[in-house]
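Several structures are given next for inspection.
What follows draws every value from the coordinates through simple rules; no lab data is involved. Just so you know, these numbers come straight off a predicted model, no measurement behind them. Cβ atoms are built from the backbone, for glycine too; each structure is taken alone.
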Structure I
Amino acid sequence: MEKLYEGKAKIIYSTEDPEILLTHFKDDATAFNAQKRGTITEKGAINCRISSALFQLLENQGLATHYLDQPTPQQMRVKSVTILPLEVVVRNIAAGSLCRETGLEQGTILPFPLVEFYYKKDELGDPILTRDRILILNLASLNQLEQLQTKALAINTHLKTFFSQCGITLVDFKLEFGLDKEGNLLLADEISPDTCRLWDQNEPDPEARVMDKDRFRQDLGKVENAYQQVQTRILSQLQLTTKES
């Protein structure tokens, strides 16, 4: 295998098949555009397992992803895609940067899911982009933007329902998409406590309810326990769903 790319959370390797890549999930943790760094024990394996499970869940709902299989605890085989330089963020409840930039109170339930686009460019601080800026920068076509919006909202619908069954509120989350060799738009990257803001539905305390990377960002402690709890609930719910079907 040849290392093709190493990011903050994952390493991408080539395989014998040029259309298939191997993604290795790291235990490294970063926040605030990598200004804060650390390690979360077993994070790589947990995020890989959660992402694999959620990709399969979405595939079963007719939403195409780059996922193929999970050969080892920290590795996922995926279809080779060209990643669009956009982060697609879906928000159901006001939190994080939305509160800082708009004055909305944290925890405000939005009247409809908000879809936002951010430029994947660390040196610019991943700025939020308008539709026209995306078109001017040629980061995606108008048709692709419409697809991204439609797919993101569909993914949100399925994930909100599933996480609710797990006793978890899906506050917001980040998605990345890529184009395969036929030009099809596939969901890529990962879906995990690194990329989602997740709150325990049965915990009223604003700090104790946090089950995602905000525990690392905000020095809330018990980060590993939160990630493990998300994994346990997801896998348990999937087993229950499989038995019922």
Structure II
Amino acid sequence: MRAVFTVFRREFGAYFATPLAYVFIVVFLALAGSLTFFMGNFFERGRADLQPFFSFHPWLYLFLVPAIAMRLWAEERKSGTIELLLTLPLTTGQAVLGKFLAAWVFCGVTLGFTFPLWLTVSWLGQPDHGVILASYIGSWLMAGAYLAIGSAVSALTRNQVIAFVVAASACFVLTVAGTPLVIGFFSSWAPTPVVEAVQGLSFLSHFMSIMRGVIDLKDLIFFLSLIAAALFATTAIVEMKKAD
């Protein structure tokens, strides 16, 4: 774990050494606040909860998290620093895990800056704090899943723009997998097990389940297993492309 922590510290510090971290935080807070108060009708609803705030997170992450993930490996390969990184006394898996954890914790820090909204809704009424806490945990897990997918895509290319577009597209497919439009398309010709499998891949359905205040084991397993699978794929891709 010492090697993982070394990579984590290097990567996490790199975010705040450039304007990237500050731009991401400001954009996320501005968009989240605007969507919550204007499109989510936060005050007009007359209910003391953060449902309007969390309901927009899948769509915010869809574009913002791939923007963080696109640089994880594409930038290393383009600048040639990946050779230096992989010559250090650590395994490829440790490097992948360290870089992922740095980006995931950074997403968590950004999410933590929305804490004043929790204070606001607590001042306005008597919200269910357990539901809000579960929603924060679910949101962070979902961000990690988007990030892990983006990491795998970033390892495939040297071009950050391509990494962003492909990662955002892959995340979009997984986000809308459980919507009636997609399920209706598959149910018209696919057998029931296939339809259920497609529906089970939906980020929205798993996140909405957590937003109700119940952190079900199947939702935890879904996000954590997806993160683990994507990080394993990232490790395999980085190993495969060492010679490039």
Item to complete: Consider the structures I, II: one of them gives 48, 42, 40 for Cα extents along the principal axes in Å as calculated from the coordinates. Say which.
Response: I
Practice prompt. Name the one structure among I, II that distance in nm of label points 7 Å out along Cα→Cβ at positions 10 and 202 of 4.2 was derived from.
Written response: II
Worksheet entry | Entry that produces 0.70 once FRET efficiency 1/(1 + (r/R0)^6) of positions 50 and 162 (r between Cβ atoms, R0 = 41 Å, to 0.05) is calculated, selected from I, II | II
Discussion item. If you rank structures I, II by distance in nm of label points 7 Å out along Cα→Cβ at positions 42 and 234, which sits at the top with the largest value?
Written reply: II
Worksheet item: Which of I, II yields 1.6 for distance in nm of label points 7 Å out along Cα→Cβ at positions 58 and 218, as computed?
Response: II
Fill in: Structure responsible for 11, 38, 37, 13, 1, with P(r) over Cα pairs in 10 Å bins from 0, in percent, for residues 66-193 alone calculated and labels I, II on offer
I
Item to complete: Consider the structures I, II: one of them gives 15.9, 45 for Rg and Dmax of the Cα atoms in Å, for residues 26-105 alone as calculated from the coordinates. Say which.
Response: I
Worksheet item: Can you tell which of I, II yields 26 when relative contact order in percent (Cα under 8 Å, 6 or more apart) is derived from it?
Response: II
Fill in: Entry that produces -23500 once helix-only ellipticity at 222 nm (-39500 (n - 2.57) for each DSSP H run of 4 or more, over all residues; to 500) is calculated, selected from I, II
II
Discussion item. Quick check on the output: 12.9 is mean count of other Cβ atoms within 10 Å over residues 2-9, derived from one of I, II. Which one produced it?
Written reply: I
Discussion item. If you rank structures I, II by FRET efficiency 1/(1 + (r/R0)^6) of positions 18 and 178 (r between Cβ atoms, R0 = 30 Å, to 0.05), which sits at the top with the largest value?
Written reply: I
